[in-house]
Structure 1
C-alpha cells in the first residue's frame, strides 16, 4: 500500500514505535507497537479534559479476517471480462466462510487479555468469531492499550466524545491478528453529556461523517418554463434530456427479478407530494407511485418535512431514477436510521458484519435509543445508488474494513455507485483539505499550503465513483458536455487505497501526459493512489421539485442515480437472457473490451484547496473519469459477457 509521507494521518502497525511500554504492571505483558494514531484532532473538535478513569466503555477488538489478501483475486475471477468465471458470483454463505477470522487470531487476542489480568468471564466472542468484546473501565483500557483517553468537545454543538487521538498500542505478537480497537481514535461515538447546540445547529451525531454533495446553488424556476422535450437541456435538465444525451430508451421487462436500490441516510427524506408534482409534468404514469421502503435501524419517511436541506437529496434521487427506469420497475428505498453510518447499511445487508454478530465499530455506528440494530435480513438489490460521501480521514483500519465489506458484497453480485462529491479536489460538504500538520480543514482561495483530500467511500476500489458533467450554456443536447460548470465535480487520488491494476493503463496515461504539467509538488496528491471518479453523468442544472416548487438543482448526487438507472437496465437485459447481474463493474469499464463505450469529456476542471484542481483530458481524467455512457453500446458489450 502506497502512502506519501505528508498523507500519513494514520499509522498502522508502525515498527518504528515498537517497544512503547504499557502502564500496566503485569509481568506477562509483551512489548507494544503503535496500531493507529492521528496527527491532529479533527476539524471542529477540541480537547476538553482527561477521561474519568472509572467510566465504563464497551471495548471492541475487531479480529483480522482470513483470506483478505486474496479478495482482489477472488473479485477479478468473477469481474474480469477475460476470466472464464466471469459472472459466477458467490453465495453469502461462501463469503462468510471464506473470510471468517481464524482460530489462531481468536486465541491470540484472548490470551493477551487474560495475561493482562482480565477475568475470562468478562471476555465475549461474537457469534461469527469476528469481534472480541468486553466492558472495561477507562483505566483498564488505558493499561491494555498503552494510551490515554480524553474527552473532546464539538465546537458547534457542545457534544462530548471519548477518544485517544494520539494513538493506541497492542502487543507486537497480536497486532497482525486485529484490524482495530474501538473506541480509540475515531471521533463520534461515545456521547458523554451532550449539550444543546451553541448556535442552534444539529448534533453531529446525525450523519456526522457522510454528507450529501452540495451541488450548484438552488434556483427557483417557473413550471411553465420547463419543457418536457429535449430542446433546452443546457438551461434545465429533465428526464427526456437524459434519454437523449445518453441514448437511454430502454423498457424494463424482468421487473420482478430485477432489484434497484437507493440509499438515504439519517434525517434525509423524500416528500410524496413533491414526487407527484414532478411526475405529473414529466412522467404522468408514475403519479401516486412511491419507492418501496426498506427501513434500517428505525429509518423513517417524514412527508411533512419542508427543510430543503433534508428533502433535497432524496427528492432529487427519486425524481431522477424512477422516471428513467419506468413504472413497471420497482425501486427500493434503503432508509438508514440512527447516525446514518454506511456501516448500518452494511450491517443490514450482511449479518456477520454486524456488531452483535461480529462486525463494525459501535463507537462510530450507533442506532437511536430504543432501536435494535438490524443484523442482516435486508432484502438485497443488484445495484445501489448512494449520493453521500465524507472526507477520507477516518482511521485507516476502520476505512479499509468498510471498503473490504463493499468488496465482499460485490462478490455476491452487487454494484455500489457513489457520488464523487461536489467540491473538486477538496472533500465533500465542508470542502476540507489537508494542512501540513495533517489536520483536515477548510482552505481559502489562494492558500496553496494544503493537500488534496478526496471523498470516501468513492475512493474504495470496490465501488464505482460517479462524477458530474454539464452542457455549456447555449448548447444543444447533441453537443459535447463539459465537466460540471456550476460546481466542481469531485475527483482526485486516494491517500489510502493504492491504484488497482485495472486502472494502471488509463490513470498512468493521464499522469504521464498531464500530471507533470500541473506544477504540483509530490505532496499535493498521491500519484500512486486509486483514481476517482470512474465514470460521469449529467449533474446540472437538474429540474426538481422541492417543497412544492420547481427548482434547478443538481450535483454528483444527480449523476449517480442517472448512471444507476442505466446499470439497472443492463441487469434487466441480462436477466432477460438468463444471465446474472453485472456486479462489480470497474474491471470491465477500464478494459479494452469497453473501448468506445464512453463519451470522452475534454473540457473543464475541478477546482479546490486553493488550486485549479485537475484538468480534463483525452481518456480517463480525475474529473469525469472515463466519461459519460453511450447506453446502447454499453448494454451490448455487457450482454456479450457470460
Structure 2
C-alpha cells in the first residue's frame, strides 16, 4: 500500500478548512492501487452529489478520503481530457441527478432564494456531455422551474429528462406540459463516434404539482423514443436517476435490444447512494457511482466494428480526493491545479461565507455516527439526539418544565454523522435538515406512554395510515419520507452486505495500514475499488427512538407528557390508542410543546453544551 506524502491541498490558494489539516491526516490518505484501464470510450460519472461541492471537510476518517473540492474535480477532468487526447481516445462526462438537498451550499440560501440555484452556477462550470434529472429536482416546483429555465439551457440539450415534464406558460400565456430538459441527445464524440443518449428517472410517484413523471414502461412506447432508437449509433448511453439493479433499466435496455441486438450500451444509474456494477449482457455494462461526491465512477470499453462477441469493459470506483486525482493524471502539487479549478473553489468558499455556513456553534467532543456505532451508545448520533440534545433544548424552551415527559422521534430525522471538532451552520444542514414542530399530549399514563415506542417499531416506519392524512400535500410528504427511508435503508443494507462479504473472504479482521472506507463487491469482473480500505462497521438502527423514561417512582398511572414531532403525529396517536383503551386520543388532544423547531436543536445544544 502506498500513501500520499504531503501531496494534499498544497496547491490551494484559498484558505479553506482543509489547508489547516495536520500532516498526520494528509499523509494517511491512501494513493490508488493501480492505473486506470483506458479504452476506446471512457466515461467519468457522478451521481447524487447533493451539494457536496466543497468536499468532505472533517478530519475523522473516512471523510478525508472524499475531501476533494469541485475545483479539484474540475482540474482532474481537465487533465484527464488532455490524457485522452494524448491516448487518442474519447472521454465523456455524465451525471445521474440529485443536485439539490444536502448541504448548506444548496439549502442555506437566504429568504426568497431557490434551493441549489447558487451552487448550480459552479456545477454548470463542469463540461458534462450528458446529465439526467433526479427526484430531488422535483420536490419543489420552484426548483424544477429553475432547472428548466436556467440549468437546462446552459447545457444546450445535454440535460435530459426523457420521462419528466413540467407545466409552464407558453408564449401565448397558455399552460403546456414540456420536458424539463431534453428527451434525448444524439451527438458525435471527438473521435467521430455516434452516440444516442437518454436520461431516465425511476417511477417517482410524488413530484410537486405541475410536474409529471411518466412510467418507464410507457416511455419506451412513445413515438419519439421509437424514432430515436431507429438508427443505430456506435453507442447507446443511458444515464438516469434509477438503481441499476431491481428497477426499470431492463425495460429501456430490452426496448433497444429488440432493435439493435449487439450495439454497445453503457448505463449509469444512481439514487440508492451505493457503488454497484452489473452487466445485462456481454456488450453492456451498468454502473452506480455512490453519493455525496465520495465516489467518481469510471467506465471504459474497447469497441469493435459490427462485432457480436463480448466487449472488453472496465469499471472503477475512485475516492474523490486530490491524491486520487494527482495519481491518475500524473500530476504533482505544483502541476495539478488549474486556474479554472482554483476559481471554482474560491467561488464556493465565497458562497460559503455569503451563506454564513462557517458560523461555529460549538466544538463536538467526539464523532457521533448514524450506523458505525451501535444504538444506544455514547458514540451514537441517535443517542445524542434523543437522550441528550433534544430533551435539553426542549427543557429550556417550553412552559411544561418540571412535568415528566417522554420524547419519541423517527431515526430518519437525521441524515449524516457529526464529527469531532467545530460544529457549524453547514453541519446543521447536513445532519438534521428537516423542519418539524414538537407537539405533545398531556396526562398520558406512564404505562401507556412507554408502550408506544416498541409498538411503533413493531409496525415499522412504512406503516402509514391514510385516514390520518387530511390533505394531498400531507400524503405527498409521507410518501416522499417513505421513499427517502428506502434509500437510507438500501444504503445501510449495502454497507452491511459489503462488511459481511469482506470478513467472509479476508483472513485478517482488519489491516492496520488501511483507512476506513468503502469496500465494494459487485457483479462485474475484477476489483472495482480504486483504493483498498477497511470496511465501514455498520449497526442496525430502529425506525423510532425515545428519550429515557422519566422517573415516576414506579407509579404506572403517573401522568406524563408524550412528546413527538408533528410529522409522525398520526402514527403516534393511533399507536397510543392501540396500546391502551382507557381513552381515545385524537389530533385535537395534541398541543404545541415548544416554539423550537427540529432543525434548530443541534445548533442550540452545541452553543449551550459544546463551548
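Derivation of every value follows stated rules applied to the coordinates shown; laboratory data play no part. Here the structure is a predicted model, which is why all the values come from computation and not from measurement. Cβ atoms are built from the backbone, for glycine too; each structure is taken alone.
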**OP:** Please state which of the structures 1, 2 yields 81, 59, 51 when Cα extents along the principal axes in Å is computed from it.
**Re:** 2
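Distance in nm of label points 7 Å out along Cα→Cβ at positions 157 and 389 computed as 2.3: which structure among 1, 2? Present the calculation step by step, with values, prior to reporting the outcome.
Details: 1: 2.3; 2: 4.8.
It was calculated from structure 1.
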Original post:
Given a computed value of 21.5, 63 for Rg and Dmax of the Cα atoms in Å, for residues 141-380 alone, which structure among 1, 2 does it belong to?
Top reply: 2
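Comparing structures 1, 2 by mean count of other Cβ atoms within 10 Å over residues 549-556, which one has the largest value? Present the calculation step by step, with values, prior to reporting the outcome.
Values: 1: 25.0; 2: 11.4.
Largest value of mean count of other Cβ atoms within 10 Å over residues 549-556: 1.
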